[in-house]
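Please find the structures below.
All of the numbers you see were taken from the coordinates with simple rules; none came from a lab. Note that this is a predicted model, so its numbers are computed, not measured. Cβ atoms are built from the backbone, for glycine too; each structure is taken alone.
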Structure I
Amino acid sequence: MAYSIDIYDISGKVVSKFALDEKLFSDDIVNQDLIHQYYILQASNDRHNPAKVKGRGEVHGSGRKLYKQKGTGNARVGDKNSPIRRGGGVAFGPRGERNFIKDMPKKARKLALQGLLTLKAQQNELMGIQKISFETPKTQEAAEILHKLGLQDKKVLFVMDSNDDNVKKSLRNLAGVKYLLMGYLNPFDLMHADKVVFTKEALEQLNMPKA
């Protein structure tokens, strides 16, 4: 099935349609297992590993043996930093060294992203905007554009073809709205957006992805 995206102007009117390349965006390339794998890869690679406990040699305290080895009737014991004593080091605890980094072939990531965009097209969650620009940062004007597009109560991902500080600053204070450059498209942001709005130039880049 061929997919097309409506292109809107800032007044909220459809001014044209943009046809997605059938070779790049079709039902045949949708592989949900691959999409899930790419999502897990991104989540895992963004994961921090702060969990770390002090071992016996890192706990502050004297290394003196608590009492003599023999003659007390008690079990043999070392210093107060022993893991079996309160306030001592932790045995076999997390060391902050666990590696969560995953990898995935570039072609597989590309195919997963195209499949996810195809799913978004199936669900009518993709749209285009002819042009959006501001002479100075204007959050109120950006909010009005969203309202005219019927996106005021949705989680919206704006995908731009090039960096524009005025647009970025106008959008970043709006709740549920995120600004992203075309080269940074990723499964996490796509999955968490109710609507994905591309500039027309970004759609042209989308139809001709780099190898």
Structure II
Amino acid sequence: MIQAVSLYDPLTGLLTRKAFEDSFVSMLDQAQVKNSPLTLVMVDIDNFLQINNQFGHAGGDTVLKAIAGFLKQAGNEVVLARYGGDEFALLFPNTEREQAFLRLERVRSMVDSQTSFDDGASTVAIRLTISAGVAAFPIDGSDANELMRKADGAMYRAKAGGRNKIVLSYEERMAPKTSHYTLTQLERLSALAKEQDVGEAVLLREALDDLLVKYQHGFLPKV
């Protein structure tokens, strides 16, 4: 008998990554049909490894549940998930990215003002912060992969810029394709782009992102 995959993270009660990604695709399709905005926010707890080292995994779990509670205050209509580890993802339907930014900024400020975190069963006495990146349809991209990549990139800049920040995506400076690729590679790239119905540049950026993550220079350093 095959066991059904749970839609909810057992620790926080939020959506799982898979359930969130399915919701993202569905909500993006609706936004495209209605020509309405949809904003994605990626959130990461700063220095979470230090929390686990200091308070153990039980303390880390307490913090994760407490942060999930804070993020729920971003709005009743927000789709919220524990995306993985100490990373969370939020979708704001019918919301421009500047509006989502302001709502997350209030959450960030609340977290920053705490001296302890309580999950209802235990308390961890610590000061901590969160960092987040914001990207929205249609201003930042038209497909889920592009929006996720841009939100991740904005979150990376928030961490690299000192943490405890919410950062908006921005238009990336693009470089043209050069002779660094063989003719066979370009032909295969063109065929793949047609097969997937996406631009060649989108596939090249995705491949480069995967390469950076592989060698630990990706969007999500645990700093």
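Rank structures I, II by distance in nm of label points 7 Å out along Cα→Cβ at positions 9 and 121 and report only the one at the top, that is, the highest.
Max of distance in nm of label points 7 Å out along Cα→Cβ at positions 9 and 121: I.
Comparing structures I, II by relative contact order in percent (Cα under 8 Å, 6 or more apart), which one has the largest value? Each step should come with its number before you reach the end.
Details: I: 24; II: 21.
Answer by largest value of relative contact order in percent (Cα under 8 Å, 6 or more apart): I.
Which structure, out of I, II, was Cα Rg over 2.2 N^0.38 Å derived from, given a value of 1.09?
II
Looking just at distance in nm of label points 7 Å out along Cα→Cβ at positions 25 and 169, which of the labels I, II belongs to the structure with the highest value?
I
Starting from the value -15500: which structure in I, II was helix-only ellipticity at 222 nm (-39500 (n - 2.57) for each DSSP H run of 4 or more, over all residues; to 500) calculated from?
II
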